[in-house]
Each structure stands twice: as structure tokens, then as C-alpha cells.
Structure 1
Amino acid sequence: MEDKELNEYSARLNELRKDGVNLISALKQENAAAKRNKLLSADERAKLIAGNNAKIEQAKTVAEKNKAEIAEIVKKAVARNNELSKAEIAKVNAEQNDVIAKLKAEYAEKIVKIDEETLARKKEIVASYAGKTSQKDNEDCKEDLRVAEYEHNSALFDAKNKFTSAVDAAKAIKNQAYVDYVQKNRAFRNGQTNFKEDFTLSVQNYINKFKMSKFLLDNGLYLAILVFFIVCIILAPLSGSGNLLSLPNIFTILEQSSVRMFYALGVAGLILLAGTDLSVGRMVAMGAVVTGLFLHPGQNIVTVFGLGPWDFTTCSMVLRLALALFLSIFLCVAFSAFAGVFSAKLKIHPFISTLATQLIIYGLLFFGTSGTPVGSIDAGIKDLIGGRWILGQLGGELITFPKLIIPAIIAIIVAWFIWNKTTFGKNMYAVGGNAEAASVSGISVFWVTMGVFIMAGIFYGCGAFLEAFKANASAGTGQGYELDAIAACVVGGISFNGGIGKIGGAVIGVIIFTSLTYCLTFLGIDTNLQFVFKGLIIIAAVALDSVKYLKRK
């Protein structure tokens, strides 16, 4: 879409920005390149940057001088482009809608024609074998009919592919008309975006690329779970259990999710590498026992490998907390790294290396403590970290906020930052997607794998430390937690095939599984039946992931 007035605005803006904002941007990029250029000596680099900085100051003066005129021209240019583009977009949409309607009509006619031709051919085949009763003739007739049916299905498949491709092309043209409009406005604003335009563009992209089959494949499980929760919400008051959506219930679900969030965040990295971790539950027990030993009020009631019992109350509470957290993390990292070495160096699947680690920890814990619970922790510190803040009354009900939600939120933010904003996070996706290709591109698969195992150990250690604030820790604490953590990640969309998934998926998965258990318990469903629901969700999640993987291949 060419317009003389828009071209004049564009030319004038380029002239005004040339020695101002555009020059500033170019000089800053030149400075950044000079800092990275190892061929330049320190004096050459300093001289070049100093000269550019002087030019930048001059350019800032020009930019400030032209600022008002640029703003006025931008306003006029955007208004003019909006006016012209509105009509152009409407025209393109109308044209392509007519094209799509025509394609649909032609596709329907093509289907009818293919069906008629196949039916006629089948009649001819049957007629050609009329009166022939030998076994060979019967088999030949059936074979010819199978061939005709196969060719019929192939023709339908080809017709559908051509129709879909043509419709997608028409939708792409509609989408491109809006993209061109947005890009022109961005050019007038010198690259600055506009929320309304960006939001509308996202909606346009989604509508034009939307396919029901892909939507159901990606979100079918979540829709089924949503229906399940809606049914539970409706049934709860009818069964006399009360309001499931009350604020205290929601806070309780989030509190129960908080500590388990650490385990899911840890195992998510290993699943991203197409692995898994069966040692999570034992790690939790180990860290929780250590924490319980340090924070027990008075002399401990258990010995470890015949040593003790100890009394740490003579130490300050800050020191006891620091030692408990440090040792919980240290031990979990040590055992996680132990499993990681075998997987990273000897290419042993994490299923085996973490299974072995699980058995080692399990044996050491039971042998060392005889399976005796370490007892409760100091009530004051338990309330300080694992208690609740009183928010007030709502509808005659006391509302309290669980403190464990805070460390869980911090852990989610840290994990999200590592996965999305660091080189290590990008390398995780690369190794998980294709380890050989990642190695060829210069990524150390060994150290990335070890880094993921160590990161998992840190999350397990923090979670195990907080686990001790929930119940009396023993060697049996955390039984089955690894399965819940793995299931949460898979339900959250982190693929067992590697290289696919987001931290947000693991978070959602944990909340879904915790909510599922809470809802069933709230409705009085037998605990044993709850495993059935969990099993169905897990197999459905893995099945959908496998289907998506096969489609990608």
C-alpha cells in the first residue's frame, strides 16, 4: 500500500532522526562491538569509545532539538496509516473470505466426486467377477476392492491436504495485512511497540492459526481436569461437604503445593533432558531427618550410626537453622551429583542411576536411625517459618495465610530465571532436544547434565528442609513423592522425549495434582480410589505427549 503522504512523513522522519536518535543508537552499538573486539588494544578501544561518546553528546542535542517535530509527525503518520490500513485490511479480509468460501465449495464437490468415482469403480469390480465362484477369483475380487478403497482414502487425504494448505495460505494473507499495518506504525515510532496493536496482532495470529484438532491435542487433558473440578465444586455443597472454593480451602491447597513445588522444580530439569529421578522421596527423608535433628527442642530421641543423641539447643537458633538448611542441601546435592556422574559420564539412564541412589539413601537412613522418627521441631521456629499469618475474619470465618507459600514463590521465580534468562537454561533445552547436535555446537553435555543434577539437589534440599516443618521426619518421610513430582511435570507439559516444557507447566501440574487429591478427600472419596484417578491422568498425559511427539516426527 503506497501513499504519497505517508512516504513524505517517512522521509522527513528519517531526515530528523539521522543525526539524532539513529546516530546515538549506531554509536552505542559501535561502542559495544569495540568492547568485545579483542583485536583492539586498550588505548585504541578507549580512544574509539571516547570519540563516539563525544559524538553521542552532540547527537543528543540534535535529538532533543527535533523531539517535538518528530512527535508531531509520528502522530500524523500513525493517524494516516490507521485510516488507510483500516480500509485495506477490510478489503483483504473480504477477498480472502471469498477465496476460502470458494475453496470450501470446491472441496465439498471434490469429495462427492471422489466418493462417486470410487463407488462406480467398486461396482465395476464386483460386476467383472460376477459368476466367478472359485476361491482365487473371490480373493482377487477382495484384493481389487481393497486397492480401490486404499486409493479412495489416498485421494481424500490428498484433497484435504490441498484444501487445508490453500485455506492456510488465504488466512496467512489476511494476517499479513495486519502485520504490515503494525510494522509501518512501529517504523514511524522508530521501533516502539503499542500494547493495543500487539494484543490485536496476537489475537489475529491465534484466530488465523487456530485448529481444533491441535487445540484439543494440546489442551484436552486440561479441559477434562477442568470439567472434573467443576463437577467437584457442584457436588461439594450437595453432599454436605461445604463450599470447595472457599478462601481457606484455596490457601490449604496452595500450602500443600508449596513444599512439593520444590521437588517438581528439581525433577523438571531432568525430565527436560529426557531423564527422570526416582530418588526424590529418599532425598526428602534425608534432608528432613537432618533438619529435625538440628531443630529438635532438647536432646534428640534418636542416634545416627550409633552416635548421639545430641542436644543442639545450646547453639543459637540462627546457627541451627543455617546448619540444618546447609546440610540438607549439601547431602541432597552430593547424592544427586553422585547419580549425575554415572548418567553424564557413562550414559547410564537417570532411571537406573537415581534408582540406585534411592536404594543407597534408603538403606543408610534406616540403618543409621533404625527408622525412628526424629521428633517434632522447636514450636517457635516451626511457627515462624511453617506457620500462618492471620489476615482477619471473612463471613465469620478466620482467614490465615500460609507462610510456606512465600519460599515456593521465590523458588519458582529462581527456576524460571534459570530456565529462560541464562545460557545454562538455553543449553538445557539444547541438550534435551538433541544431545549430539548440542555437543557438535560446542555445548558440554557432561557439565550441562551435571548442572541439572546439582540444581535438582539444591531444590530437593530446600524442599526437604521445609518438609520437616510439616510433620515429624523419619526414614519413611517422602514415600512416593518422586511419583507425584514426575506426574506433575508430565501433566504440566514437560515432555519425556526431552527438550520441551516450561517451568509454568511444572507449577500448574503440582497445583492440579494437589487440588485433585484435596477435592477427592473433601468429597470423602476413599484414598485407594484416589490412586485410580491419578493413574488415569498420568497415562492420559503421557499418551497425549506421545501423540504430539509422533506428529512432530
Structure 2
Amino acid sequence: MRTPGPRRSLGYALADWIEYYLPHGPGDVQGQEIELDSEMLTFLACVYAIDGQGRRRFDEAMLSRAKGRAKSEVAGMIVVAESLAPVRFDHWAEAGEVSDWGYVYEVGEPVGRPVTYPFIRCLATEESQAGNTYANVTYMLSHSERLAEDYPGVDIGNDWQSSTRVFLPDGGEIRPSTASSASKDGGKESFSVADETHLYVLPELRDMYETVERNTMKRKAAEPWFLQTSTMYAIGEDSIAERTHRNFKAKKAPRLYFDHKAAPSTLLEDAPYEDPAELKRGLMAAYGPFAAHMDLDRMVTLAHKPTQDRAKFRRYFLNLPVSLSETWLSKAAWERCELPQDVEPGERITVGFDGSDHDDCTAITACRVSDGYVFTPRFPDGRPMIWTKWDDGDPDSWRVPRAEVKAGMSHVFATYSVARAYADPPDWRDECDAWAAEFGEETFLIFETRVATRMCPALDRLKTSVMGGELTHDGNASMAEHVGNAKPVRRPSGIAIAKPSQDRKIDSAVTAALAVEARADVLKLDAAQTSNSFSAYG
């Protein structure tokens, strides 16, 4: 098979290898034979282009496509190929040369060989998930009879859905990694993939990416390279996707292959966006050959709903970079994560507290450690632990009912197993000191939200969890309002939030961020203790 692309490339034969050996990954067409469209054929031809000496032309690639374009599946195909297929140059084809699986080479076409001891890393954003790419990898490896016959000995563990590593028959492995693990493994990568790098806005995620990126320079003979897949980013969040695009536009990355497909930029304007025909044409341009598999009419209807965040629609479905909006995180995006659940007494939680005297709301928010579920604790009579000015009284004389707040905090600690609590102390320093003494100074900690170097990463974590569909919450109406009120404010260390006006509160958005940040820190401590325990027992 041939596509418009570089003449010297291992990608043509590799595309044929993928179509011969691999089935589609999880989804509507799982298990069916793969037939790569023209865009993906061209992409493979370009990322596997070589020079006259047979060396790779690109050390890094970014595949930028609209949401739903099966980017993770394409990345999974490449991971499997990098682990088993002939992906590095061996020699130039002679007349009549045919591959083991039946690909007929043209004279002088490059012929590949497998990587010796491939070590492949699939980066993930959260401790609790292995990443979409890795799920495609394990499915493809375990559901191909041809692979099982020609490449015996691949070990994915007990089951493709629960797999935590893949051992390869002639040595090497495929491993999903998170921010806490990627920096600990010594840097043997021959290939790495990072999915949805527009979400890589937290400092630890950027550090993870940069650590693995540095590791790709350690094995010259293996010619390591790094693949990103992503939709477009929010301008100003300084995500890895934004940094990569910025370097490409500035011509600071000569060995980067940047493959971006988007709708016309005119759809950033409201008039063409409002026109259903124009919008549908834009969607067709963004999805290319894959548009035939998308319900474009339904997407147009979604785009014009009053509750739809247009900036996010332009990013996700038109693949256009957009500026940060006046809203830090839309109320609609937050409400889509609503999934009320029961939290049983004794369950392990973390707590966020933001107190005021009379001007602002005071709130206690909790986050379940096991899955990150965010909820507002309630008194036994059902009242939520969130306090704001009375609607039927004199707001100028209203004060936060301190005794009630203190009773609420005591009830939370008595009802649940609180692993950690973060509290913003202004107006409540005496109470915070008393709580630390009562509940333990290693459990109840001060978190100064005015310190941007601490608060910005916490807000990034909360927003990333919502954007990535990884967070669920109880649907507290006040919290939804506060999240929707929050206005982004740029700081040197990231994006902070502020009230757009005095009467539009944001306090429970702050406490949600504190509770989620506390959970992340607890998970890090748990992981460190587990690691130390294993080390102690050798």
C-alpha cells in the first residue's frame, strides 16, 4: 500500500503489518479487521520516514485530531507495532522481496527489523486508570489469532482489562505509568506515548512528560521516539500540547512531526458557528475520512444547545485552540459529572475547609479516597455543611454560625475515617489550631489558598479531573453555582480563581479543590509506604 508521503519510509510496510495482524480495540467495532484510512496511512508514512542512512527523521510526533477520532486506538496500534513489528531499518529491498506476512516490497524500499529489547511506556494522568492507549494495546494483543501464532509468548497477565504490564517474548515490556511511577524506572524507553496532552497542565504531569522525554535520548541504537495524541488545548493553560504547538510554530523543534487537522478558524466567530450548514462543513473538515463514522447532525444540535460551552465544543469537536473564557470551569461541565452516591460511615475521606466571618460562604467539602467522589457532608438531620448569608434576614448583620461549623467538623471526623484535611485559615486560625490539636497535626493541616504556588496546582488538578471525566460529585447546587462563578486569574505559577463580583461566591469550589488535592497527597503517601514495605521485605 502506498500513500502520498516520503519515499523512504518504513511506514508503508508497517501499515500493512497492522492491517494483517491487529483487530480494532474496545468499542463499536472491537475485534473487527482494521482498514486504515488515507490520513492515518499518511501519518504512519511520515512518522516512520528515514534518511539515506536508514535513521529515523523524527524523534517526536504529535497527532492532533478532534474528539472521537480514535487517536488512542491509533496510538495503541503503534505501541503493539513497536513491541513486535519490523519498525527500525535493516536493509534496502531487492527485487522480489516479500515480508513474512506477505507484503511485497518495491526495489530499494526500506525493510525493517524489530527493536531489540523494546521498553514501551504508556503515560496516564491518574493513579487509578491505565489510560485509553494501554487498553487498546492489551485488547489487540489478546484478540489476534495471527499474533498468537506468529509471536507466541506475549504475556499480558490474567486479563486484558486488568493488565498492569506486558512482558514480550524476547525480552522487553510495555508498561502503563503515572506521574508517581514514571520517574522511578531508570529510563530504558525505546518508545513512549502520551494520550490527551491538552490535559497535562499539572506540574507533576509536565514533569512526568519531560522525564520520559529525556529518557528517549539514552538508547541511541534503539532510536527511541515519543508520540503525543491530543485534541486542541485551552490557550494559556500551558499544557504539554500547547507547549509542543508553540515550539512547532516557532520552528524550535526540527525533529518534531506535527500532524494537525482542524475545522476552518472562521468557526471561532459566532456567525458561521450559528449556521448549521457551515458548522457541519467544519466538522467534516476536522474529522476528514473519519467523518463518515460520526453523527454530525447530532453534533450540530449539541453545539447549538443553550447550555453548551462553545469554547469547549470548538476545542473538542472542531479541534481549534481557544482562549481561556471568563469562566474558569463552566457550570454545565461540572454538572455533567453529577453522580450521587452513598458514602458509608467509616469510609476513608479527605476534607477541604474554607471559612469566613460574614462576607463569604463557609463550607466543608469531602472527597472519598477510594475513587475521588466529591460530596458535601450533611448533619444527621440532612442539612448540608455549607453556610451563606440568609436570604430572609439582614445580610449586613449576618455572621457565620461558628458553633454549628465546629459541630459539623466534629461530626465529619466522628463519622468518617479522615485521612487528611486542608483548611484555609483566615478568620478561623484559632479553630484550625484547635482542630489540629484534636485530630492530629499530621491529619489536619493549614493550606493557605492565597499562596498561588500551592493553590494553582490544586485548582489545575480539580479542573483536569472534571475535563477528563474522572471526577464525580453529589450534585450540590451551591457548589455548582460556585464553580460556575469562578473567574480565572493568571498568576506566575498558573491559573488561580477569583469572584467576578462580591455577591457571586466561589468558596465551595475552593474547598472542592482542597479536598481533591488532599486526596492526591494521601495517595502519594500510600504509594510511598507500600513501596517502602516491599523494599523492607525484599
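Can you say which of 1, 2 returns 6.1 when distance in nm of label points 7 Å out along Cα→Cβ at positions 223 and 423 is computed?
The correct label is 2.
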Check: Can you say which of 1, 2 returns -27500 when helix-only ellipticity at 222 nm (-39500 (n - 2.57) for each DSSP H run of 4 or more, over all residues; to 500) is computed?
Finding: 1
Next item on the list: Kindly point out which one of 1, 2 the value 1.00 was derived from, the read-out being FRET efficiency 1/(1 + (r/R0)^6) of positions 135 and 159 (r between Cβ atoms, R0 = 35 Å, to 0.05).
Entry: 2
Next item on the list: Using semi-axes √(5λ) of the Cα gyration tensor in Å, for residues 87-142 alone as the calculated read-out, with 35, 13, 8 as its value, let me know the right label among 1, 2.
Entry: 2
Notebook entry, point to check: Of the structures labelled 1, 2, which one yields 18 when relative contact order in percent (Cα under 8 Å, 6 or more apart) is computed from its coordinates?
Noted result: 1
Margin query: Comparing 1, 2, where is mean count of other Cβ atoms within 10 Å over residues 295-302 highest?
Written below: 1
Notebook entry, point to check: When log10 I(q)/I(0) by the Debye sum over Cα atoms at q = 0.07 Å⁻¹ is calculated, the result is -0.70; to which of the structures 1, 2 does this value belong?
Noted result: 1
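Taken together, the values in this text are just the output of simple stated rules run on the coordinates, not laboratory data. These numbers come from a predicted model, not from an experiment. Cβ atoms are built from the backbone, for glycine too; each structure is taken alone.
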